[in-house]
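Each value in this text was obtained by applying a stated rule to the coordinates, not by laboratory testing. Computed from a prediction, not measured in an experiment: that's the story for all the values here. Cβ atoms are built from the backbone, for glycine too; each structure is taken alone.
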Structure P
Amino acid sequence: MSLLKEGGGRSPLKFDLSKGKNSPLFKKFKGFVRNFRLINHVNSVLVALSGGPDSVCLLNLLFLLSKRAGFQLYAAHFHHGLRGAEADRDAAFSKKICQENHIPFFLGKGDVKELSQKRGLGIQDAARRLRYQFLKDVAGKNAIDVIATGHTADDQAEELIIRFMRGASLEGLSGIKVRRDDGIIRPILFATKREILEHLSRTGIGFVTDSSNLEGKYTRNKVRQLLIPVIRKHFNPSISKSLSRTAILLQEDEEALMTLARKAYEGARQDLQERNGGKASETLVVLRIDRLSREPSSILRRVLLFGLKDAGVSRERVVSDHILKMEHMVRDDTPSSTYRLPDGFIAVRIYDHLLISCDFVKKLKSDSTREMPLIQGPGDIDLGPALGMIKLRETDFLPIGYWLSRNLSYPRPIFLGYNNDLMPLGVRFRRPGDRFFPYGFKEPVKLKDFLIVKRIPKIIRDFIPLLVKDDQIAGICGIEVAHPFRVTGERALKVSWEPTGIFKTIFEFRKK
């Protein structure tokens with residue numbers, strides 16, 4: 001039926017309660033919604049309305065159900081600006097069908113091509129992002145409880161085939177979810193296209209068609225037009241329903257695994273309380289390797305996904321290679337490793353901890369390239385926002401106090417012998433070939449080897465400030481004084497280094 005031609009009799013834009021409530025599809029719809037509790041305790045529903053048969057059918061079914069369940073129904077249409085007059089027609093049709101049935105309507109518009117070019121996205125991906133953002137904005141501004149989209153069993157079958165061909169995890173093969181965590185529901189995911197068209201024909205409801213669904217340049221259209229018809233004809237006439245049932249079973253398995261993974265994640269996540277009782281100042285997730293390594297891969301990979309999410313990494317940017325690499329970091333015996341993640345994040349193995357954080361190394365490099373003033377005497381040296389402060393104070397040297405300080409966790413105060421030849425001191429950072437004469441040693445050693453023995457995490461070794469006298473390292477701030485610069489008299493220079501943020505936190509998670 002040409003669904004913009006009303007002709008005589010009842011308008012195809014007006015919903016008929018008497019016909020709709022006796023529809024076989026409506027009976028199935030009520031059971032599906034009830035079984036999955038899609039509108040339990042829901043006061044309002046926003047329908048993503050394109051004007052096509054799927055979304056119009058969804059609008060009609062929810063309209064019928066709202067008369068019984070008592071929730072408020074809304075609809076929203078997003079104009080993608082891609083199909084010229086046809087897109088204008090779809091927007092006008094969507095608005096008109098809502099007006100005819102007294103359903104509050106919202107219209108949005110965005111430049112899909114601009115976003116596609118700006119973000120390097122495919123047209124369909126860009127359109128989807130803009131559309132969902134619009135729907136969420138409408139729901140948020142109007143306090144609407146859930147958003148309903150018109151995904152069908154045919155959409156589910158197409159999605160599963162595409163994901164299977166590309167390679168996907170169990171989560172991916174679970175397909176389109178009946179309910180998402182962000183309040184989006186798919187109430188007609190059980191229904192085939194044939195059932196939807198039969199319902200619209202039975203109730204005399206009109207719809208529009210999107211010509212882009214016939215274009216062969218999109219993978220989904222190729223699957224729909226070429227692959228699925230062959231499967232229906234030669235292998236399984238009910239392929240859409242079969243794959244839809246499979247997806248729901250896999251979703252149930254995935255939910256069970258995610259429940260186990262959530263428990264494992266909570267057991268492995270390290271509390272970020274600092275010694276002073278405050279929280280780490282930057283977004284950071286720290287996971288205990290001993291807890292992670294005992295988990296099977298199916299649970300561990302999901303635990304890592306929880307960690308990435310909590311750290312702030314966009315789920316859409318995470319691919320299987322990221323998870324596999326992080327799993328290798330957990331299971332490998334290498335105590336120190338770093339892996340760059342999307343969105344400017346990094347994963348860092350530090351002995352028996354795995355850190356997921358924003359890439360703080362860039363900030364450390366920026367601070368470490370600043371020109372540092374010569375130290376002429378007691379005072380404070382500002383190393384920058386990432387590296388913190390060095391405080392130098394003249395003090396009477398008490399051997400007991402010195403040995404007590406050596407039992408403190410890093411960074412700890414160090415004491416230099418304060419004689420007439422000590423000043424000036426320079427401040428710099430590690431260089432290739434540096435050697436250091438540790439306190440109590442008979443000769444210098446490679447600085448790199450000394451830091452490894454002290455279990456200083458590899459990722460911060462280049463950013464620990466060094467006090468130097470001429471070409472000789474007099475002290476490693478927060479760690480050790482050089483033997484030639486030890487206190488031999490009564491006067492001492494107490495050097496306290498106070499790093500900030502993640503740098504300070506990393507010291508908290510050294511392997512004891």
Structure Q
Amino acid sequence: MVTPTSLDPAQARSPSEVLAADLLFDTLTAFDPVARDVRPAIASRWQPSPDQRHWDFVIRPGARFGNGRPITSADVKYSLERLARKGSGAPELVVGQLEPIAGFRGFRVDGTAPTLAGVTTPAPDVVHFDLDTPLSSLPVLLCHPVFGIVPREAVERPSPPFGEQPVGSGSFAFRSRSGDVIHLVRAVGSHSHVDGVDLVLEADAAASYAAFRAGAVDWTLVPPERADDAASRFGRGGFAPYLAVLFYGFNLKSPKFADPRFREAILHAIDRQAITGVVYGDTVRGLDGAVARGVPGFQSDPCGTKCAHDPARARALVSEAFPDGKVPEVEIDFDDDDTQEAIAKAMQANLRAVGIPAGLRPHPFDQYAQLVDRGQEELFRLGWIGVYPAADNFLTPLFLTGNDTNVTGFSNGTIDDLLKTGRQEPDPAKRLGLYQDAERRIMDMVPIIPIAQFQTQSVIGERVAGLVVNPLGTFDAAAVWLTR
């Protein structure tokens with residue numbers, strides 16, 4: 001694996017750091033990629049109030065840290081407050097998902113609150129959450145490795161630094177580091193099939209893949225440029241959907257895109273499959289909606305015929321929308337990067353081929369977000385990484401009226417009702433139905449052009465069994481065993 005800068009889950013940003021956090025620390029819950037459902041981890045069970053605003057999580061008997069100390073509700077509260085504290089340095093994209101917890105905004109933004117009011121400890125084995133708004137997907141949200149539970153006394157000790165020699169709460173415990181190898185051993189009470197895991201550190205993914213080919217490691221990520229080689233040599237058992245998607249969004253506040261026929265014409269004009277095939281090769285999967293593969297409730301074709309590449313239909317819709325022939329020029333906004341430029345140029349050619357004039361507007365990466373925040377974008381590159389594998393995390397942030405992350409300006413009362421009802425719905429099957437209905441309706445109104453979903457690309461050694469890569473890019477190492 002590529003060398004992590006820290007083994008502290010609060011600092012886990014890179015794939016290697018997230019994987020290390022998942023090995024060393026347990027969260028209250030975990031996501032089962034086979035069942036596509038949340039399962040117990042440190043919490044043995046949980047119970048929400050009927051309105052999904054108040055939750056009790058019960059810590060399983062026997063849950064312990066790597067130093068043998070029992071895990072209590074106070075440890076959970078401390079771990080979450082540590083992340084939420086102003087200036088913690090924890091990844092904002094992940095920690096921001098805690099915002100529904102009562103008192104989170106004041107605790108994180110102005111730092112005046114001494115504790116996170118929405119997390120309380122009514123008993124040593126019970127953690128209680130009070131939310132400002134309903135959130136039926138709270139259990140799956142809490143499964144992200146950044147939310148790993150840590151012991152205060154180890155975090156705050158003078159030395160050694162916690163990020164170098166952590167005391168974990170997961171299936172494996174830190175034992176030692178020798179050179180470029182971090183040695184982990186089965187933790188007390190762990191049901192792991194293997195006695196330990198060695199993390200072999202490399203400078204980059206290319207070196208790690210070379211080590212795999214040499215038989216020095218049993219699993220590794222694969223650099224994108226070697227994906228085809230890895231697939232042909234070792235198969236696709238380690239290739240799995242990742243919670244990162246690429247769209248192009250319409251600035252719906254611009255009168256240029258007010259007519260849905262024009263947006264649909266643009267969608268029909270763009271040959272998304274050809275673009276991803278040329279630009280990304282086999283490193284991404286096509287996408288016809290807003291919700292990523294691997295997420296419960298994923299639909300293979302929520303867009304229907306509107307997502308079909310159909311230049312003839314595109315020309316007809318342009319004629320309907322602009323019978324006077326005065327078709328406005330579309331500016332394609334993207335961050336100035338070779339890959340994104342290649343996509344934008346291909347889109348430009350597709351649009352011009354059906355009579356839609358299109359220009360390119362590359363922006364320096366550090367200025368691109370400011371452009372979008374100011375609402376000055378037109379047809380713009382929109383990337384989204386789902387923090388947790390739930391349809392809610394791909395729909396509510398991007399399409400609920402007024403959300404800070406709703407950068408297209410999409411607004412529809414029916415969709416708002418469906419999304420809010422989904423967050424209040426206790427029944428999983430009904431909840432998925434609501435989100436699937438919402439996604440189909442959203443795609444029918446064409447606020448985005450889905451381009452691709454990224455993958456975790458890894459290779460698994462022949463002697464390894466039981467390793468299933470999940471949508472977060474990690475795996476349950478306790479479920480892995482060796483055949484020889």
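Quick one: distance in nm of label points 7 Å out along Cα→Cβ at positions 54 and 94 came out at 1.4 when computed from one of P, Q, so which one is it?
P
Comparing distance in nm of label points 7 Å out along Cα→Cβ at positions 30 and 270 across structures P, Q, which is largest?
By distance in nm of label points 7 Å out along Cα→Cβ at positions 30 and 270, the leading structure of P, Q is P.
For structures P, Q, calculate distance in nm of label points 7 Å out along Cα→Cβ at positions 134 and 286 and state which one comes out highest.
For this comparison of distance in nm of label points 7 Å out along Cα→Cβ at positions 134 and 286, the top structure is P.
Out of P, Q, which structure matches 186 when volume of the Cα convex hull per residue in Å³ is calculated?
P
Work out which structure the value 19.0 belongs to, where mean count of other Cβ atoms within 10 Å over residues 38-45 was derived from one of P, Q.
Q
Suppose you compute helix-only ellipticity at 222 nm (-39500 (n - 2.57) for each DSSP H run of 4 or more, over all residues; to 500) for every structure in P, Q: which one lands on -12500?
P
I have 20 for relative contact order in percent (Cα under 8 Å, 6 or more apart), calculated from one of the structures P, Q. Which structure is it?
Q
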